[in-house]
Structure formats: structure tokens, C-alpha cells
Structure I
Amino acid sequence: MGFRAILLPATPPSNYYTRELDPVWAAASANGVQPFFHTQTGGVRVADTEAVTLKVVLENAAQVNQPMTDKAAAKRMVTQAVHSAFVPQQLMCHLIGGGVPDRFPDLQFCLIEFNAHWLSSLVGGMDKCWVTGIGQDADWWLGRWDDSKPADDQPDMAQLFKLNEKWPYALAPSEYVKRQFHVQFQDDPVAIACRHITGLSTIVWGNDYPHAEGTFRGSRALIAEQFAGVPDDERKAILGGTLGKVLGLKVPTPA
């Protein structure tokens with residue numbers, strides 16, 4: 001029917017690192033469709049008051065209806081700046097750590113309406129996991145010593161920096177992000193400023209019509225402000241060129 005994308009939940013019933021989902025990725029790859037993950041999807045069950053997505057929605061309503069206090073101001077920033085960025089970061093860590101982009105290099109993973117100010121921190125942190133202790137003594141042990149066992153039989157002890165040798169895939173985490181991930185933002189000057197850290201193709205703009213976070217009534221003014229000084233080719237890529245390539249769409253040529 002011409003569809004080129006499938007929607008998968010941001011909070012899945014099974015962790016995305018499980019290989020039980022390989023038939024899903026294989027089917028998507030074979031049929032030329034790309035996986036999209038939309039914020040606040042998944043994690044919802046009827047009458048489940050503990051559902052993460054429902055908690056976020058109710059928290060947003062409560063912040064409007066209740067008086068603004070010191071605690072409420074702090075809580076809003078924790079919810080919006082910390083908690084809201086947790087789901088997309090966990091999603092990407094699970095996919096990359098589970099080897100999904102390594103096994104399915106044709107897939108392009110698109111995260112929608114998450115904004116992207118957190119992305120540069122994530123790619124730096126993921127890579128740093130596998131370059132621990134540069135310049136330190138390699139013979140650095142940690143753990144728990146068991147005096148009842150001989151020195152050559154201490155299963156709870158380990159040389160910490162051997163973790164650097166255990167990354168199981170061909171590319172660094174940040175390289176998979178640059179090759180196969182695209183995070184949509186609507187109003188996020190930090191994402192634009194960090195585009196050379198994350199990779200230009202990792203961020204795509206959208207006005208998010210008709211959601212509350214959308215910019216559709218002020219998109220032209222926002223683009224003019226936030227893309228000031230951005231080279232024209234980079235601007236065009238973020239504003240539609242990259243996503244057009246991901247979905248196989250032809251960019252219209254002005255008459």
C-alpha cells in the first residue's frame with residue numbers, strides 16, 4: 001500500500017535487546033519499511049494506575065492544576081528534563097547493546113517527539129562505557145576477595161579495564177547512532193548546536209502537528225531563529241532531506 005514506516009512502542013512489552021524480536025527486524029528489513037518509535041507509546045494497560053505513560057500524563061495535568069511551589073517547580077524540571085529523556089535513551093541503549101543495528105544495517109530507527117537535547121550526552125556516555133581508565137594501570141582489580149579460596153580462584157574479583165575488550169560489535173555505539181538513528185525535535189536549539197557531535201543525520205525537525213509541543217502556528221519564525229547561521233545544506237538536511245532519504249521520498253524541486 002506504499003507505507004514505508006511501522007510504529008513500534010517506546011515502552012515495549014519485551015526489551016528491545018532480546019533476540020526474540022529478530023523476526024520483527026528481519027521482516028521490516030525484508031519489506032523495506034523503517035521502525036518509528038513515538039513518545040508516550042506502550043506501557044499502558046487498562047485500569048493500571050502504575051503504567052509509566054499514564055503517570056506522566058497525570059503528572060502534567062497536576063502541574064497545571066496545582067499551585068506552583070518550590071517543590072513543584074523542581075519536580076517539573078525533573079519530570080521534563082530527566083524522566084522524559086530516560087525512555088528514548090534506554091530505547092537506544094537496548095537496541096545498540098542488543099546488536100540490532102549491527103545485525104540489520106539496512107534499518108533506520110526513528111524516534112519521534114522526544115526532542116534531542118539529550119542525544120550528545122548519550123552518545124558520549126555510551127562510548128565512554130567501553131574506554132574506561134585510559135592511562136591507568138591495566139592491573140586494576142575490584143570486587144570481593146574470598147580468603148577461603150586460593151588466589152587463582154577468585155570469581156568475584158576482576159580486572160576492571162578488561163571491560164574495554166568486551167564490546168562485541170564492529171562499530172562504537174556512537175557510530176551506530178550516526179549510521180542508523182534519527183531523533184525528531186520541534187523546538188530544541190541545543191540539538192541543532194550539537195549536530196556535529198551527534199552527526200548531522202541523527203536529528204530531524206518536525207512541527208509535531210497537532211500536539212501541544214508542536215510549533216505549527218509559529219514554525220517559520222522558530223526555524224528562522226534556531227537555524228540562524230546554519231549552512232544551507234545542513235539546514236535542508238535537518239528540515240526534510242534526511243527523513244526524505246530514510247523514507248524514499250523525493251524532495252520537490254521549486255518550479
Structure II
Amino acid sequence: MRLFTATLATETNTFSPLPTSIENYRESVFMRPGEHPADAPRMCTAPLFVGRARAALEGFELIEGSCFAASPAGTTNRADYETMRDEILGQLEAAMPVDGLLLGLHGAMVAHGYDDVEGDIVERARAIVGPTCVIGVELDPHCHLTMKRVSQADIIVLYKEFPHTDVVERAEDVLDLVLATLRGKIKPVMSVYDCRQIQSYPTTIQPMRGLVDKCTALEGRDGVLSVSIGHCFPYGDVPESGARILVLTDDAKPHPRVGTSHHRWGVT
């Protein structure tokens with residue numbers, strides 16, 4: 001079993017007049033295959049960190065791609081985004097065939113000409129790996145949970161906590177679900193509900209503390225594999241901004257009012 005992993009991430013404030021360039025990524029996280037430190041994950045690289053630690057024990061081969069991440073700032077320059085994206089996609093093509101992907105993305109990255117960077121990456125990766133490869137993605141809850149990324153991925157898991165104290169744990173969840181899918185133990189179906197609101201939701205206080213605990217308690221029961229709350233990123237002026245709930249079930253049909261991505265669909 002062969003899994004490919006890579007990261008391309010930042011949190012974009014589209015109202016900022018200052019663009020984010022490739023130099024800003026070089027100042028933060030700019031690592032080529034094999035260069036990721038062994039001590040801890042960096043910004044959005046937890047899937048690689050977890051995959052590396054578990055590859056030998058779990059009996060799979062991990063192919064590491066590049067990891068690029070920048071501190072939150074303005075919109076990323078188009079040419080710089082395409083350069084980093086195409087480097088990762090070129091590495092994926094060179095690694096083929098692969099059985100699964102572990103992508104560490106943010107979820108609120110915007111580049112000039114690309115309102116949905118993560119959707120663009122996942123869609124292009126899907127075109128390379130084909131329909132049977134299992135694509136797993138970890139996102140920050142301050143993301144834009146768009147139709148494109150939900151329809152093109154098989155598994156998406158968001159951090160549950162804000163402040164983000166569970167990044168590694170959620171990367172473990174992504175890997176667990178990808179492996180279970182590849183081994184035929186589950187058939188993941190993603191369903192999304194649009195809350196139609198924009199706000200900030202710290203999870204250390206009520207009512208969010210109770211809601212996160214309730215979502216966690218649902219997991220592992222009645223076919224529910226994962227529940228994620230997409231808080232949204234209000235400083236990203238993009239068409240699909242807003243809070244959404246993402247539920248991953250084991251081969252279960254969604255409620256009629258809720259969109260599904262049973263291998264390629266999204267939000268209604």
C-alpha cells in the first residue's frame with residue numbers, strides 16, 4: 001500500500017492589501033521531500049508527521065511530497081501558488097501508482113484567480129490518481145468548506161478545537177479513515193449542512209464546548225465516523241464563506257435536506 005502526502009497552506013485575509021509571495025512561505029514552512037523535521041509537525045503538516053510515524057507499523061509506504069505554508073496574510077500571488085502547487089502535483093505524478101493521499105491543507109487559502117485553492121488542489125490531484133484512490137484531507141475549522149473539495153475528496157476531517165490543540169489527533173483520524181477505507185472496512189460518505197451564518201466560535205466556552213463534546217460523542221455510533229464543525233473564516237471574501245457541518249458516515253444515505261459526496265457530490 002502506497003500513500004502520498006504533502007502540504008500547501010495559509011489563511012488568507014482577502015481584505016489585506018498586501019499580497020503573500022513565495023518569500024513569505026520560505027520564511028515559514030518551505031520543505032522538500034525528506035526535509036520535514038522529526039520532532040513535531042509544522043503548520044498543517046500533521047498528516048505527513050503522523051504518516052511517517054506509523055508507516056512501518058501499519059504496513060504502508062509513505063511517499064513524502066513538498067510542504068509549503070505561510071503565516072496568515074493577504075492573497076497569495078497567482079504565479080507563486082501555481083509554482084508550489086505544480087511542484088507537488090509533479091511529485092504525485094512521479095509517485096504513481098498510489099493508493100491514497102494524505103493532504104495537509106488549511107482550508108481558507110486564496111490565490112489571485114483561485115477563490116478555492118484547496119478545491120483546486122484536490123480536483124487536480126483527483127485527475128492524476130483516478131476515482132479509486134482514497135483522498136484524505138485535514139483542514140483547519142476556519143475554512144471554506146466548498147462543494148468542490150467535498151465532492152473531490154473521500155475523507156475530510158477538521159480540527160475540533162479552537163484554539164487548535166488537537167491537530168495531531170485529527171491527522172490520526174484522517175489516516176485511520178483512509179486506511180480503513182483502503183482495507184475495505186468502511187465506505188465513507190460525506191454529508192454537509194450549511195448553517196448560513198458567519199461568526200467566531202471559541203470551543204473553550206459554552207455553547208461551543210458542549211456542541212463539540214456532543215459531536216465527539218456521536219462518533220463511533222450508528223455508522224457515524226466523524227463530525228466536523230467548519231467555523232468559516234470571516235476575513236475571506238469568497239462565494240462559499242460560512243459555517244457548515246460535515247458528517248462522515250459509513251455507507252449511509254444523508255437526510256434529504258443535506259448534501260452528500262458519495263464519491264463526488266457536495267453541499268445543497
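What follows draws every value from the coordinates through simple rules; no lab data is involved. Because the structure is a prediction, the values reported are computed rather than measured. Cβ atoms are built from the backbone, for glycine too; each structure is taken alone.
I, II: which one has semi-axes √(5λ) of the Cα gyration tensor in Å, for residues 135-246 alone, as calculated, at 22, 17, 12?
Among I, II, the structure yielding 22, 17, 12 for semi-axes √(5λ) of the Cα gyration tensor in Å, for residues 135-246 alone is II.
Taking percent of Cα pairs over 17 Å apart, for residues 23-102 alone as the quantity of interest, name the structure among I, II where it is greatest.
Going through I, II one by one, percent of Cα pairs over 17 Å apart, for residues 23-102 alone peaks for structure I.
I have 0.25 for FRET efficiency 1/(1 + (r/R0)^6) of positions 47 and 127 (r between Cβ atoms, R0 = 35 Å, to 0.05), calculated from one of the structures I, II. Which structure is it?
Here the read-out was taken from I.
Comparing FRET efficiency 1/(1 + (r/R0)^6) of positions 119 and 143 (r between Cβ atoms, R0 = 35 Å, to 0.05) across I, II, which structure shows the greatest value?
II
Which structure, out of I, II, was volume of the Cα convex hull per residue in Å³ calculated from, if the result is 228?
Of the options listed, only I reproduces it.
Work out the source of 3.2 here, i.e. which of I, II gives that when distance in nm of label points 7 Å out along Cα→Cβ at positions 39 and 215 is computed.
The value was obtained from structure II.
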